[in-house]
1. Output the label of whichever structure in 1, 2 has the greatest value of distance in nm of label points 7 Å out along Cα→Cβ at positions 115 and 147.
2. Where is distance in nm of label points 7 Å out along Cα→Cβ at positions 19 and 35 largest, in which of 1, 2?
3. State the single structure among 1, 2 that was used to calculate Rg and Dmax of the Cα atoms in Å, for residues 59-138 alone, giving 12.6, 40.
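Every number here is computed from the coordinates shown, using simple stated rules; none is lab data. If you're wondering where the values come from, they're calculated on a predicted model, not measured in any experiment. Cβ atoms are built from the backbone, for glycine too; each structure is taken alone.
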Structure 1
Amino acid sequence: MDLRQAIRVIPDFPKKGVSFKDITTLLQDKEAYTYTIDYLIEYCRDKDVDVIVGPEARGFVIGAPLAYGLGVGFVPVRKPGKLPGETIQYEYELEYGKDALEIHRDAITPGQRVIIADDLLATGGTAFATAKLVEELGGEVIGFVFIIELSYLKGRDMLTDYEIMVPVKY
């Protein structure tokens, strides 16, 4: 299946000159969404994964069904102040300023094998921050899965220590 046909491209969003890749159309297309999750499950099946980690918000809609299909747990990573338990935080630089992500301190146990799932690999900042949170808790990041990679933004360069799988590249 050509997943590009299920992804809506919106010119000049969120600002002029940006060609936004909108996966909401893929998510609402039952064949495309099912195909995508099944594709990721097949890729992950032989990885001996213990848990899937997904950053908010679209990492939830990719990671949770992936975890369910693999019969493993799912761990959300959120913006600061959104998780109710004790958390650890990783702060990272954006083009103009800083951002941060948090994970529950007890979400990952040392030695757990983790795949990080998200919708999009762009600059790599969110993915890298998520990996650092997992590793700080003693987890082993065995790879990343994304639906889309914007290869011209070179996010893969931040993730050279990890295996990456992505079915759609722009």
Structure 2
Amino acid sequence: MLSEQELKKLIRSVPDFPKKGIMFRDITTLIKDKQGLSSTLEQLLAKLGDKKIDKVVGIESRGFIFGALLAEKLGVGFVPVRKPGKLPAEKITESYSLEYGQDSIEIHSDSIEPRDKVLIHDDLLATGGTMEAACKLIEKLKGEIVQVSFIVELTFLNGREKLNKYDVSSLISYADEN
């Protein structure tokens, strides 16, 4: 299994994306690496431990990659949380603030059953707005959030504070934009 430092070396840092002053942490270089992909999946599963999961929810779009892999490994269903206008059936919506603006996400109304035990995955935790909105969607559908997981956490943005009532797991942390 690769260490945090070895995984970090596989992540590309792109300055001034999506806007000036933001250092974008790009996991596409991690997932194209066979060992990086495999090790990341193993570590995400290990952090979950023996928790019972009924569904894995992945947040658009990079959360779909490991969310679907986690669901397959756990032998459970995968549920996508999408940006507005992407889901064709009845849905619910939640708005939130980003590090660099406003947005909203949606989930199909019939995707989570009451008392489903849910793992929610996204690639990166910044301010916590996206994940907090996803948690609200799951709770509106009466699902039980067992864990929220990330590959990367930008600890200097304090996103974990918005998620303090959940079990938050991340593999790689950055203490600043550099």
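1. 2
2. Comparing 1, 2, the top value of distance in nm of label points 7 Å out along Cα→Cβ at positions 19 and 35 belongs to 2.
3. 1
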